[in-house]
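So, here come the structures, one by one.
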Structure I
Amino acid sequence: MIRLAVAALLLVAPAASSAQSSADRLKALDARITRLEDANAIERVQRTYGYLVDKAMWTEVSELFADDGTLEIGGRGIFVGRPRVLEYLRKGLGTERPTENRLINHMQFQPVTTVDPDGRTGHLRGRAFVMSALQGFSGWGIPLYENGYIKENGVWKIKSLRGPFTMYTSYEGWAKVATPNTRPDSFLPPPDRLPTEVYLTYPSPYIVPFHYPHPVTRKPIDLTVDISADRPAPQLPIR
């Protein structure tokens, strides 16, 4: 009888193991699908941000942020909380909705999206190309976003938006004119906190830190730039 019982257990064991393996695979597949859906939702939020900025829809832009979300554009400093984000947009960039002689085209490219293991937070690195005619200045700009997101009650929102402009120039073009980075005192309103990092824009080199490691070596990405003394200093008029 004992031998028969042992034989029966041996016959059942592979089936139980197979069922467990299938359950594990299904669980892993479900987690992967959830991460993909979360990444898509994060990218949808960020893309919508660009479309809303295009048309100066400041209230709708601010509603993409968490209650304690932060906004940091260029070198202006950090604005904390949804009301302050809205104040910055209205006072710093002008009235809501499109008006004549104002252009804020905000085209976004190259998103790299990461959903954290907790499934509640995520990050996105992306580039934008901006065409502007704003407050008497017409130009081109390239901000590079490194943003954080949070999932609240099943809805993804912007937790921190940081968009350092690496190049800004007048409509004459970057081969002729360079525009310096903005500062906390560039225009109203004043920020709640100083900038994350003080840096120079084009023609000076600057690499925006990556939120993720090198995808092949898995090492942190080196942010070193070549500022050798033997290289000629850039010669562009600053406006």
Structure II
Amino acid sequence: MQVFITTLSTALALTPQGFERKVEGEERFVGKRQRTFRAGRELLLTVLDKFYGPQQKLPSMFYGEHGKPYFVQSPRFFNLSHSGDYLALSVGDVEQGLDLEVCKPRKMLDEIIKKNLSLGEIDYLLAKDEAQKVKEFGLFWTLRESLIKESGLGLVGLSKIKVNLQAFKVSCEDNSQGQVFSYYLPHLLENVANEVKPSWLSFFVNQKLLLQNPLPFEIYTLSLKAQKAGAIEFTKLDASLYKSVFKINL
């Protein structure tokens, strides 16, 4: 399993110069949403080409009942997330679920917390000052997003997630057994963007993989080499720098 982090502008620059590549499905979107969609597909194609063999184009896809994309014939699973100018991707041989979230003030944050989080999380966050509340809400939100994206249910599954904050355990009948690893990103993104914004990245790791290896994944950033136009640089990060691990259905 691999996880990749970059910026939208870097992902869009992955298309070879002078080459107009049509991305299947982009006609459904316009403006910024189309730009984000294209960036995600360009990143996915680049990663598959680098780690899974030469690719001229992406494999054909279909969409699940709640909109999660899958390859029609490829054995690989993938999941994409973006926030602000950041973009994240996970690829592996089992269902994927990840979420990236830039920490930013939200209107009616207290109400969002009370509506969507479990009692222990609510008490914990509402006791914080505003800056700390904004920061740590990102952890609990990306935890949930990674789970509803792994299950493929989207926001339909949000209310089923029950978090025991003291034990760092989560129960949700729609998810497989596993763990969610969460990273606080500023110190990991220095080679990706000039302005590094506080962000959280959380992703689900299936228990089958964890039984083989306690850290059965690799994390990379992508950047463009300044000295050579179009050259892509993959930088492997220290996967042990996670800030929290929640056990899922264990």
Entry that produces -8500 once helix-only ellipticity at 222 nm (-39500 (n - 2.57) for each DSSP H run of 4 or more, over all residues; to 500) is calculated, selected from I, II
II
Ranked by mean count of other Cβ atoms within 10 Å over residues 98-105, which of I, II sits at the highest value?
II
Taking P(r) over Cα pairs in 5 Å bins from 0, in percent from the coordinates of each of I, II, which one would give 1, 6, 11, 14, 16, 13, 10, 7, 5, 3, 3, 2, 2, 2, 2, 1, 1, 1, 0, 0?
I
One of I, II was used to compute mean count of other Cβ atoms within 10 Å over residues 106-113, and the answer was 12.4. Which one was it?
II
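For the read-out relative contact order in percent (Cα under 8 Å, 6 or more apart), a value of 18 was computed from one structure; give its label from I, II.
Numbers: I: 18; II: 21.
Value 18 for relative contact order in percent (Cα under 8 Å, 6 or more apart) corresponds to I out of I, II.
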Work out the source of 19.4 here, i.e. which of I, II gives that when mean count of other Cβ atoms within 10 Å over residues 34-41 is computed.
II
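Each reported figure results from applying straightforward, stated rules to the coordinates on display, with no laboratory input. Bear in mind that the values here come from a model prediction, so they are computed numbers and not experimental data. Cβ atoms are built from the backbone, for glycine too; each structure is taken alone.
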